[in-house]
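Next up: the structures, one after another.
Taken together, the values in this text are just the output of simple stated rules run on the coordinates, not laboratory data. Predicted model, so just to flag it, every value in this text is computed and none were measured.
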Structure P
Amino acid sequence: MNIKKWTIGTLIVIVAGGGFIALNEAAEKDTSSKTNAVTFWYGGDGNDAIKPIINDFTKETGIKVKIQSIPWSQYNDKLLTAAASKSGPDLIDMGTTSVPNYVSSNSLLDITNEVKKDTNLQPNNFFKGNVQTTKISGRYYGVPWYTETRVLFYRKDLLQKIGYNEPPKTWNELYTVAKKLSERRGKDTYGFNIDPAEPTYGFMLARQNGSTLLNDKRETEFNQRPMVDAMTYLQKYVQNGVAPKNDLKLSIGESFGGNAPLPMFISGPWMVKSIQDDAGLKDNQWGVAELPKGRVNNMSVTGGGDLAIFKYTKHRAKSLKLLKYLSKRENQIKYYKNSDSLPARKDAWTDRSLQGEKVQTIKKQLKSSKPMPLIKQWDEIGQNYVKAWEKISVENANPQKALDTLNRQANKSINTNQ
């Protein structure tokens with residue numbers, strides 16, 4: 001999961017500008033150092049999904065836990081403040097792309113020894129892509145908690161009307177199907193949607209086209225042919241009216257329900273419940289498929305959440321107990337049932353609650369999925385990608401020139417912030 005992106009260096013500028021005091025006071029209010037309770041910072045808009053599991057933990061261990069649910073839009077700012085002040089939470093729910101930044105600022109506890117000696121925490125219990133997000137320079141700083149990846153959502157009934165009984169399997173098929181959907185259904189309908197705010201979109205397709213994104217010298221390769229061709233492919237959808245130029249600002253019910261002006265799109269597992277609740281569709285009217293294959297593969301992106309311990313915790317042993325408890329198979333299953341966040345543990349997927357066709361398709365995609373490069377600058381790079389895509393899609397900029405700029409920005413950021 002991606003959250004609001006600032007670096008530790010950005011926070012230091014805020015401190016110098018005098019804006020740190022109010023933030024620091026807020027962070028100190030969150031600390032549990034003066035009590036016996038463990039503070040758990042939880043990204044989201046409520047703690048209903050996690051509270052029953054925490055209550056069971058307290059009954060079993062006697063350890064009290066203070067849950068603080070923080071909207072993702074504010075979460076990274078709070079963590080940055082805690083990291084700078086060395087006071088704050090004990091256990092943290094981390095967005096996977098944020099881990100390298102906090103490791104580089106020396107804010108997360110190294111739990112390598114715990115991971116190696118505790119059979120419950122060992123890497124082979126979890127999806128490989130999620131384990132990668134917790135491991136920096138050979139050391140472990142977290143444990144995978146829930147997982148996500150990107151898949152293709154499509155309207156089965158609408159594809160059948162134009163002669164397709166299966167979802168597209170390749171880039172060429174995806175474009176062909178999308179073009180027919182846009183041409184045969186009348187005004188203000190498209191065949192495919194490209195999320196303009198998704199910072200992994202072009203990188204995902206670049207990998208499908210053979211790109212490594214980052215070479216062995218830690219240089220980005222965004223302006224090389226694999227990514228340029230991938231972005232040219234995406235631009236074709238917009239140029240030919242197969243996908244909208246801009247975000248149409250439609251709810252999922254408006255975009256995917258009814259006559260579905262956007263009948264195919266790529267997104268994550270959180271959309272399953274949204275469609276079930278809001279699109280007004282029967283289960284057999286829509287489906288989930290693995291991503292269409294590019295020139296090389298159909299690689300998706302691994303995201304989700306990791307559990308990590310704040311280095312400056314006053315409750316190290318208790319925090320480790322809570323981390324281990326939440327990492328157990330049965331508790332990852334409970335969390336899924338409460339939240340629809342998919343378990344990062346592979347053995348949890350044998351539970352009956354995870355046997356549905358759509359969820360199992362997501363599991364298949366997880367086997368062909370990997371995280372974005374694990375460097376602390378990646379969140380900034382993702383936001384610059386969003387700006388580059390706007391130029392390519394809205395302004396019809398030359399993809400090569402736009403990616404030349406993105407590549408320069410990225411390498412400058414990496415070289416400046418080693």
Structure Q
Amino acid sequence: MTRTRRGAVAALLALSMTLPLVQAATAAAPPGADTTAVSAAARKAAPVTLSRPTGPHSVGVSTLHLTDPSRTDPWVPGAGARELLVSVHHPARAHTGGRAERYLSTAEAQALAEGGSLPTGSADLLAGTRGWARQDAQPAKGRFPLVVLSPGFGTTRKTQTMLAEDLASRGYVVASVDHAYESVATEFPRRGLLPCVACQKTESGEVPHASVTAGRARDVSFVLDRLTGPTAVRKYAAMIDASRIGMVGHSIGGASAASTMAQDPRVDAGANMDGTFFTPLPREGLGGRPFLLLGAESSGPGSGDASWDEAWQRLDGWKRWLTVTGTQHSTFSDEPVLAAQIPGWPVVPGALPGHRAAEITRTYVAAFLDRHLKAAHRPVLDGPTRANPEVVFHAPR
């Protein structure tokens with residue numbers, strides 16, 4: 001089995017939010033369309049909320065639209081230069097900034113709902129949801145480690161919002177990246193929603209999934225150039241400690257973390273949340289750098305995805321292989337928390353409750369980053385704990 005979404009080819013294209021790919025939905029909103037209106041029915045319904053960040057810092061967020069003039073878009077060459085959208089969450093001064101960030105625009109929420117799996121009215125509820133980060137809040141004093149977040153295939157960076165906000169509240173600058181033509185629900189400035197051409201080409205067999213991880217590695221290296229170093233955007237570079245960089249991804253985003261580390265020595269630590277390694281790790285490993293495997297209940301050793309067994313043998317630095325009882329592939333996104341609040345959203349029987357799923361994901365990802373980017377001992381990484389009985393440690397030989 002593979003973990004872009006574990007299962008058949010059609011499932012490989014499913015969103016982390018369990019939505020089937022419907023390309024017509026991605027063409028729903030042309031550039032310049034009104035994406036701010038929320039229906040009266042949604043305003044009357046109980047608001048959908050994301051789990052509150054747990055760290056001591058207030059959180060700010062801003063969006064960076066990047067264009068790499070040195071590269072033509074790999075999926076649609078006629079579109080011109082490669083484009084990326086980056087949400088930058090960061091520790092912020094309290095009581096600064098504008099209104100809390102919207103979770104999704106109306107067009108993005110509608111694209112998800114029109115996939116066919118969400119109940120009537122869910123798009124309006126999603127469009128009315130707001131995160132905890134304040135838009136354009138002033139950065140907190142100090143310099144902080146940088147963490148890049150990479151979403152699952154076909155999904156938007158917004159599906160990792162709760163993790164991004166929590167890490168920022170704990171003292172990290174977090175860059176969540178959307179890649180043009182790799183999502184069914186990402187609205188680009190002046191261009192509207194772009195179709196997931198990468199999904200189409202991998203589903204048809206025209207290109208292998210390894211092309212996605214390789215392309216994302218190049219994208220992330222470009223993002224690092226723009227956030228650190230001599231060409232960095234000043235407002236972000238001032239708050240980032242470029243000597244401490246990590247990358248975490250869900251599904252194919254997790255595989256992309258390993259691909260990025262293999263080509264870019266600036267990334268000091270990486271984590272893969274339930275994603276197949278479509279590009280094998282180098283035989284020599286990752287130069288002793290630490291790596292975390294955090295998987296669903298069915299993702300233990302010998303699970304059928306040999307890429308994790310192979311990767312484990314090649315990892316040559318600090319490493320952990322953890323699975324979480326009661327979880328599925330989409331657990332490591334925002335889906336469980338959202339599903340618990342939207343009536344009619346399909347929920348897997350026996351699944352870990354949404355708030356608990358978010359708590360475990362946040363706890364173990366933060367502990368991993370704290371240990372390797374802040375040199376802080378985190379006992380939850382040493383072995384099973386009474387506080388987290390769902391987390392299973394594996395150490396295959």
>> Between P, Q, which one scores greatest on percent of Cα pairs over 17 Å apart, for residues 228-363 alone?
In response: P
> P, Q: which one has helix-only ellipticity at 222 nm (-39500 (n - 2.57) for each DSSP H run of 4 or more, over all residues; to 500), as calculated, at -8000?
Replying inline: Q
> The value 17 for relative contact order in percent (Cα under 8 Å, 6 or more apart) was derived from one model only; which of P, Q is it?
Replying inline: Q
> Out of P, Q, which structure matches 13.7 when mean projected area of the Cα convex hull in nm², for residues 92-291 alone is calculated?
Replying inline: P
> One of P, Q was used to compute log10 I(q)/I(0) by the Debye sum over Cα atoms at q = 0.06, 0.09, 0.10 Å⁻¹, and the answer was -0.20, -0.47, -0.59. Which one was it?
Replying inline: Q
